[in-house]
Structure P
Amino acid sequence: MGQAINDALLEACSTGKIDEVNRLLEEGASPNCKNGDGRTGLMRAAKRGYEEIVKKLIEAGADVRARDKNNDTALMGAAKHGHNYICKMLLDAGCEVNSHDNNGRTALMRAAFQGESGVVETLVEAGAELDAIDNKGRTALMESVTAFKVDVIHYLLAKGADVNKRDNEGCTCLMRASYGGYTDLAIYLLNRGADKGVKDNAGRTAEQYVRDRNNQELIDLLK
């Protein structure tokens, strides 16, 4: 009975059936039940944007700091998918804003890569570490540059993110912008203090990251 009702709760959380969630909780389902991968109903509902279910689970005592087998949290899932109000609910309930998954990625990194500027602001205001690094030495700013999420880039730099941070291979944001051929972004990064003389671990500068050698404007900019 216990496993069956908990499985039913997990399914209801995944499919957005708030009435079913209410009924199952009243009948004794655990708000902290998990599937085989360690994912909770809260994680499922947060990822899918089911605000009412998230609210109900929190009220029922769901652990907002629970982690699955990948060390993912409900906040990470909500952040990646741009569910800002859910992020706020989870943070208000005590979710850790700077948790890292097994790859070292934080909620801020996920939101930055997806260009979820509202979520990024919410996380930073809640104390997210701007220059936290993942297992590859990458920061949220690097993620936003790679994905060319301009609004997020501007916001993170305005908040003090390190424009010259280097990843494990010595690659900087300017090098990433240069590789992508983003001339306007490279100009912006230079104006924000990016150092074009920095070399990666292989001794390459940003100029050498330019793939399109016909992009003379970018090449001249980086000489």
Structure Q
Amino acid sequence: MKQTVALLALLLSTTLVQAQDDPRSKTIVDKLMTQAKAWTSFEADFSSRLQNTKDKLDVKQEGNMKVKGKKFRLVLDKNTIINDGVTMYTYNKDANEVSLNDPKEMDQDLDPSTLFTQYEKGFKSQFVEEKADAAGVMTQVVKLFPLDPAKKPFHTVILSVDKAKGQPRSVQVLYKDGNVVTYTMKKFTPNGEMADALFTFDKAKFPGVEVNDMR
């Protein structure tokens, strides 16, 4: 399930020594961070892809995430993860089972509510290129490298940002174990109205659900 949540939602292979903050990449990252911190909420339809050449792994999934402050609702394949700020609910449709956990135990690198802002500090950045993505949107591509790589499970994050809007288009995370996770935003809507009920788990709507309280 950690892999699932992980598909919120980042890096490539250039060493930290080589990575230098340059004015162009810093401007792009600063613009994204400024906007992201100002969003009261955001919703994204996205696709995720987990690849590992050594293990011949290639898993593709479609998902949706809704984020409001520290609360979020993430739907990925047959799994729904809800964080209401007090409890995190992980529901599996096939098993009709929900697990309850303390949100503080969640890996902060995988928290959808900090999917973009977590890269504001502790990273070096490097501009890569400007190019049109598969949808024809002109993007700016930046690599991020953790200043203290020993504390991160990944070594590189590659951000692709809409040049005109300054909004995220894709995030690619290169992990030390060989896994490469790519999130591609198919639709991104900031500051939309979201009812608080979206971020609660109502057992009445899931007849017969098995509840596992792991707190």
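Comparing mean count of other Cβ atoms within 10 Å over residues 155-162 across P, Q, which structure shows the greatest value?
Top value of mean count of other Cβ atoms within 10 Å over residues 155-162 goes to structure Q.
Which of P, Q yields 20.1 for mean count of other Cβ atoms within 10 Å over residues 35-42, as computed?
P
Assign the value -14000, calculated as helix-only ellipticity at 222 nm (-39500 (n - 2.57) for each DSSP H run of 4 or more, over all residues; to 500), to the correct structure from P, Q.
Label of the source structure: P.
From which structure (P, Q) was Rg and Dmax of the Cα atoms in Å calculated, if the value obtained is 20.8, 70?
P
One of P, Q was used to compute FRET efficiency 1/(1 + (r/R0)^6) of positions 99 and 195 (r between Cβ atoms, R0 = 30 Å, to 0.05), and the result was 0.45. Which label is that?
Clearly, the read-out refers to P.
Using distance in nm of label points 7 Å out along Cα→Cβ at positions 67 and 171 for the comparison, can you identify which of P, Q gives the largest number?
For this comparison of distance in nm of label points 7 Å out along Cα→Cβ at positions 67 and 171, the top structure is P.
Each reported figure results from applying straightforward, stated rules to the coordinates on display, with no laboratory input. Only a predicted model underlies this, so the values are computations on that prediction, with no experimental measurement involved. Cβ atoms are built from the backbone, for glycine too; each structure is taken alone.
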